[in-house]
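Please find the structures below.
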Structure P
C-alpha cells in the first residue's frame, strides 16, 4: 500500500511538472504572438508535446490562458512583494506605506513590462471570450493579496493620523491602482501617439499621478512635509 501511495505521489508530481512546462511554453507563445494569435498546436510544439496532451490538462484554451495569466501575475507579485517589504516597512507610518506601494506599482512599466502587456491582452481576451467571473477566481486571488496590503496600510495611516479618516480604503485602492496600471500600460503599449505625448516622459507622468493620489489621502496637517 505504501509503495502504491508513493507511485501516486510521483505520478502527481510528474503531471504538475508537465503542466508547468506547458504553461511556460504558452506564456512564451502569448508574449511573442499575442493571446488571440496563439494556437494550441503551436503551444504544444513549443512544449514538445501533442495538442491532445495540452487539452488533457487544460480542456480549453481559455482555461490555459487563465492559468498562464495567474502564474505570470503571481510571479510578478512575488517580485513586487519583496520590494514592498523592506526591513523597515512596518516602521513606516501608513501614508509612507501607501506611498511605497504606489511607487512600486508605478515602476511596473520598467521592471515588469511583460506582465503589463499580458494583463492588457488578458483583460481584452476575457471580455472578447465572455469568460464567466467564477472562472477567474484563481486569478483574482493574486490581485486580492495586493489589495489587502494596501487596505492595511490605509487603516494604519488612519490610526496614526497620517491619512484622512474619511478616506474609503476600498474605493481608493480600486481607483488608484486601476488608473496607475492603465497609464503605465498606455505609455508602454502605445507610447507617443500625438505630439503632446512627447512633452512629459513616462516616469514624470507616473510620478505626477502618484503624487495626486497621495495628496487625496494625506492628512491636511502633513501636506507640506512628506513630498
Structure Q
C-alpha cells in the first residue's frame, strides 16, 4: 500500500510541476512553445480557457493514440488529460508566476520551464500508471521506430504542432525556436542524467491498476484481522 501511495503522489507531483513548467514557458514572454502556441491559438479563436483547450486537445490526441498506436490508457493518462489543464488555469488565474518584460530574464525563465517539464515527464511516466496523451504519442512513436532517438521524435512532434499553432495565429518568437530545438535535447539529457530508459517502463492500464488496488485493500484487511 505504501508503494502504491508513493507512486500516486509521484504522479500527482509530476502533473503539478508539468503545469508549472508550462506557465513558466508562457510567461517568459519571448515566444510561445509549440504546444502553447497551438493551445493559445485555439483559445483565442474559441474563447475557451487555455486549460480547457488543453483538456479537449488531450482527449482528441488520446483517441488517436489508442486507435492507431495501441498504447495503454492508465490512471495516469486520464489524470494527465484532466488535471494539467486545471492546474494551469489555477496558476494563471492567480498570477502566481510573474510575466517577464526583460528579454534576458525571459530566456532564463523559458529554459527553467523546459527543465521543469522534462523533470515532470520523468516523474509521472516512471510511475507506470500510463503516460499523458502527448507523451503517450511520443512513447508510441518511439516504440514504432525504436532506432530513432527519443529527442528527435519529440522534436518532430513539437515542430508539427508549432506549424499548426502558427497557422492559427499564435505569437511566435525566439522563444519558440529555442523550444523547438531545445525541448527534445533537454528531455533526452534529463532522462540520461537520471538513468531513465523510457522504453523500459511497463505501464498499467486502468483495469490493472484497479485490480491491484483491490488486492492491496484485501491484503490490508487480512493483516488487520
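Miscellaneous remarks
- If relative contact order in percent (Cα under 8 Å, 6 or more apart) is computed and equals 35, the structure in P, Q: Q
- Winner on mean projected area of the Cα convex hull in nm², for residues 78-181 alone once structures P, Q are ranked, highest first: Q
- The greatest value of Cα Rg over 2.2 N^0.38 Å among structures P, Q is that of P.
- Value 0.60, calculated as FRET efficiency 1/(1 + (r/R0)^6) of positions 14 and 150 (r between Cβ atoms, R0 = 41 Å, to 0.05), assigned to which of P, Q: P
Bear in mind that the values in this text are calculations on the coordinates, not laboratory data. Owing to the predicted nature of the structure, the values given are computational and were not obtained by experimental measurement. Cβ atoms are built from the backbone, for glycine too; each structure is taken alone.
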